[in-house]
Each structure stands twice: as structure tokens, then as C-alpha cells.
Structure I
Amino acid sequence: MEYTELDVWKESRKLVKDVYNLLLGFPKREDFGLVDQMRRCVISIPSNIAEGIGRRTAPDTIQFLYISRGSLYELETQLYLALDQKYVHEKDFEKTLNQITNCKKLLNGFINYYKSKS
């Protein structure tokens with residue numbers, strides 16, 4: 001199976017789009033701070049899923065899935081920080097947090113699948 005067919009990868013791409021749209025409303029002074037950090041973080045999620053699948057061994061794949069999961073948790077924290085600074089509205093925060101939670105569930109399931117293979 002190609003990584004592009006995986007639900008976890010597809011949903012993480014949706015998260016990238018959501019976060020990029022969310023960041024459009026951030027103050028310009030955050031372009032090299034929170035905005036840059038959140039972009040790097042969200043991009044690493046589908047990227048590490050793809051790289052892990054490309055490694056073709058369960059232990060290598062699991063390692064990259066863990067990196068992806070770490071980025072999800074980092075992004076979640078940054079989203080809370082943006083809310084604290086009032087850079088995001090509560091509705092947008094909830095929508096993005098729900099997508100993060102969805103990605104976490106899919107990623108945890110995928111990690112468990114690969115663990116059972118090794």
C-alpha cells in the first residue's frame with residue numbers, strides 16, 4: 001500500500017491545510033515565532049508518516065510514526081499557546097483541536113498495527 005492511500009496521511013494533510021488557514025489571522029510579528037514553529041511542526045506530521053513508510057521495515061516505520069506523533073503533541077501545545085494569546089477564536093481552536101485529536105487516534109492505531117507486525 002502506498003502511503004498516499006493511508007487515512008492517517010490524508011487526515012494529517014487536512015490538518016496542514018487547516019493550520020495554514022488558521023495562521024493567516026496571526027499578527028505579523030509572529031511570522032518568525034509561533035507561526036514559523038507551527039508550520040514546521042504541522043508539515044512534519046505527514047512528512048514523517050511518508051518517510052516512515054518509505055523505510056520499509058516495521059522498526060524504522062514505528063520510529064518515524066513516533067516522531068510524527070511527537071509533532072502532533074507539539075502542535076497541540078502551540079495551538080493552546082495561540083489561544084492564550086488570543087490569536088485564534090474559540091471556534092477555530094476547537095475545530096483544529098478536533099482534527100489534531102482525530103490524527104492522534106489514527107496515528108496511535110497505525111503505530112499499534114506496526115508494533116504487532118514486529
Structure II
Amino acid sequence: MAYVDGFIVPVPKKNLAAYRTMARKAGKVWRDHGALEFRECVADDVKMGKWTSFPRSVKRKPNETVVFSYITYKSRGHRDRVNKKAMKDKRLAKMMDLKAMPFDPKRMIYGGFKVIVDA
């Protein structure tokens with residue numbers, strides 16, 4: 001069954017173009033190493049919930065937006081192999097500098113998910 005890595009990230013609106021540039025490069029790396037899909041989606045219809053919501057989950061600030069991202073793989077084993085190769089890829093070296101990231105990585109939420117419905 002397919003496997004998905006999911007991410008939710010707060011991105012300052014002024015850094016959205018830089019984030020998109022970084023994401024395109026990262027997407028190329030992951031796809032080159034075998035990921036099936038690499039998607040980056042910016043909030044469009046995402047309201048601040050009273051108790052829970054995408055904005056609350058990352059402690060979104062007024063000058064930020066939320067980006068939801070996902071990468072799909074054939075299986076968890078496939079994901080582990082792709083990620084191992086991607087993390088060693090020299091094209092990611094500059095992007096891995098925490099100070100150079102166009103978002104606050106401390107507020108990023110991520111995890112791996114087993115697909116249970118594929119309609």
C-alpha cells in the first residue's frame with residue numbers, strides 16, 4: 001500500500017517566492033531519487049479554528065500563511081530508501097542550513113502515513 005510523508009509549515013508571506021524556489025529544488029531531488037509525487041500547497045480556504053486548525057497547529061503569525069506539503073511513495077520501505085538517498089544529495093546541502101530557510105523549521109509539523117483509502 002502507498003505511503004505518504006505530510007508536512008504543515010508556517011511561511012512568512014514575504015518569503016513565499018523563496019519557499020517556492022526551495023520547494024521546487026527539493027521536489028526535483030526527491031523525484032530524482034524515486035518519490036512518486038511531491039506537492040506543495042499554499043493555504044487558500046483555511047480559517048483559524050476556535051480550538052484546532054491548520055493555522056493553530058503551526059502557531060501562524062499575522063504575516064504568515066500555511067503551506068501543506070506531501071510526498072508519496074510506493075511503501076514505507078520505498079520512502080525510507082528515497083529519503084536516505086535524498087538526504088545525502090549535495091543539492092540539498094544549502095537548503096538544510098536552518099538559518100537560511102524561508103520559514104521557521106521549529107514550527108513545522110511532519111510525519112509518515114499509511115494510505116488506508118485510495119479511491
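Taken together, the values in this text are just the output of simple stated rules run on the coordinates, not laboratory data. What you are looking at is a predicted structure, and each value in this text was computed from that prediction instead of being measured.
Say we calculate volume of the Cα convex hull per residue in Å³ for every structure; which of I, II gives the highest result?
When volume of the Cα convex hull per residue in Å³ is computed for each of I, II, structure II gives the biggest number.
Could you tell me which structure in I, II was used to calculate relative contact order in percent (Cα under 8 Å, 6 or more apart) as 32?
So the calculation was done on I.
For helix-only ellipticity at 222 nm (-39500 (n - 2.57) for each DSSP H run of 4 or more, over all residues; to 500), the calculated result is -8500, so let me know which of I, II that is.
Matching structure: II.
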